[in-house]
Structure 1
Amino acid sequence: MKGLVNIPVADLRREPTFQSERVSQALFNTPVELGEEKDNYVSATLPDGYAGWMQKSHLFYPVSKIYSGKRLKVNVPFLSVLASDKKKKISILTFNTAVRVFRQSGNWLAIGSDEKVLGWVRRDGLIDPAKLRFSVGDLIKKGLEFFGTPYLWGGISSFGFDCSGFLFTLFDYFGRKIPRDTREQVKVGEEIPLERIKPGDFLFFPGHVAIYYGQNKILHANLRGGGVTLDSIRKSDKNYNPVIEKLACVKRIL
């Protein structure tokens, strides 16, 4: 049975209770494969392979056929969704959410899930993924837009990221697929010595991952800093982060 997420960000829980660990998240309109139902929850498998339980009320289901047409992506941290009067705010979508466009009126688009219209958004808040330019510089520049975004275990949205979710979301926005979890991300790419590191390389630590910004700095979502920060790995710098002392390996993904 197939379904679609019907809220801005839905939690995927390890067990079918609100108190259970959040293992990941899914953004509005994400297609999910659904199975067993238990009380207010249904077992769900996300497109990235993560499996767990989601609240039934956070989903449209059953969906007989997944829309195969073009979707646009949210290209800003938060995008307000307005009612038909284009004044009243009725929802908010987060970065990298993929939506279906139903119609256009000037600089406004009527958007929604694959199933139905949600509301109206400004055209400049969306981008056609096919027109996205990609380079390491583009990736890091986009990542810096989330400076200060809170740390959230299991998070993949502008409301909060965990370390692997931050990089997974950035890469996914640009159409580059990497594993969702740090344990799988470390298996990708070529291992290189720290002396050869360049912007875009991944630095792995026990239970943590960061991307190299350049100039002896790393960009990462980290609990120590409270969210997305740009930290130095040079001990003499004021914003030095001692996490570098626990470096496990450096991987060249790109």
Structure 2
Amino acid sequence: MPPFNRCSMNVQLSFRCTVATVALIGAKLADVQTTLSRQVAQAHRTEGLLYLQLERWPQAMACYQKAIPAFRAAQDWLGLGQTCCQLATLMLQRYDYTSARRWANLAVHSFTKASLTPHPPTEVQTHHAAALHLLGQANFCEGHYALAVKQLEQALSIRHRLGDEVGEALVLVDLGQVYQAQSQYWYALACYEGALDMAQSKSAVFEGRWFEVKVRRKMAKLCRLCGHGDLAMKHHLEALALGQ
């Protein structure tokens, strides 16, 4: 092979190696940037949750507003969805149901994207069910009963598929309230009875039996509406006994 051709091949090989090295360095830098963005976002979300639990809503909102662009920059759809869920919870606590519905919708959309990523499917589905539950609550509070039933039933289906009886019980109570608001009392009673059965079987999870007390009070109110005063009194007395 002529010296000129050999030299040309060496130059081409060297150039390709340089390009590959630069691309590898660029990819590593991008990974580092993504990791940093995710860590910053998680820190802001954690701080926001602390403020949310203290009901210091403006501070919580400020933290979440910092977390959202960082999660988007990292394309961390699971983290973004969790942040939107916490924002929906915040808005429900402030009785801003329209904003709660908007954030819950964004959470559902984010978890749909997260389902296409390598995150564990069970983790994504658990959060997806929580987002649908929040969305159903917001729609119920705004009087959109048909939508609320649809979303709560979707959440219930996911919880059942995951074997999450505690999650099922929580959804059933809210689903019962929606049916009760529509005067569909037998459906409501079936939901409350299902929640009560799960509450009793998972009493260790619901510390202090507070959840069973809550369900029995709702059942007492519903029984009075249906004209079953004896059953209403039974559930009322049992709720009182559990609350002592």
Structure 3
Amino acid sequence: MPKTFFSLFFAFWLSSPLLAQFPTTSMNPEALAAYQEGQSLLALGDLQGAHAATQAALRADTGYVDACDQMAEVFRDMGQLDSTIAYYQRSLRLYPRNVRAHQGLAIAYHMQEDPLAAINQYRELLNHHPGYPQAYYGMAKVFFAVNEYEQAVEYSEQAMRVYLRANQGAAAADARMLAGQSYMKQGEYKQAIRYFKASERYFGDRPYYPYYLGFCYLRMGQKQKALDLLHEAELRGFQLPNQVREEMQY
């Protein structure tokens, strides 16, 4: 009886217009079960078990997009980035609009210290999904990592605007903090302080928060305000750079 029910259910699903809304899943119950097992094992940190289960899902359905992505993530957690990239690329050949694969591939390129490939992947994601905020934020992080702070500000602010329109305050604050750090790196300390203070609701309790403010005030010559904030950062467990510690003595 259960077998008949599931057979009828999947026959209905295959003919349903709803299928077009879920192009990354599988219609194969064996593949689905193996994928879900792999998902659970991956969450538990059992990488070998997750690998075996996800591999079984792909044997049952070679076109299973979500399973390709999951296998990429298993290899990423194993530290095997070449295999991670290969599975995300396989996923995108199956479904070129796949957000999960585009984003995962960009992150993998960034981890491989290939910023140009990462940026290009985020741009391809935006070609498929214009205005996708995580793509802007991801690009900002890559530009920040390679000391391209003007571009980091540009893409952080784009991400922030999209997040705010979507009422995602915490994500917008995260993007704003990255823009603030970029302004700080460029020596635009007043602007950096403005951005940091605007994010206090979400980041005010973090150990690094008073450090960023204190560093900016120190560079602006407002030493007492800087010292108070830098000492607060130390009390929270933030390790001050030696150069900053030396400047505090004068």
Next item on the list: For structures 1, 2, 3, calculate Cα Rg over 2.2 N^0.38 Å and state which one comes out highest.
Entry: 2
Next item on the list: Rank structures 1, 2, 3 by distance in nm of label points 7 Å out along Cα→Cβ at positions 114 and 130 and report only the one at the top, that is, the highest.
Entry: 3
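Looking at structures 1, 2, 3, which one was helix-only ellipticity at 222 nm (-39500 (n - 2.57) for each DSSP H run of 4 or more, over all residues; to 500) calculated from, given that it came out as -2500?
Checking each candidate, the match is 1.
Values quoted throughout were computed directly from the atomic coordinates according to the rules given, and no laboratory measurement underlies them. These numbers come from a predicted model, not from an experiment. Cβ atoms are built from the backbone, for glycine too; each structure is taken alone.
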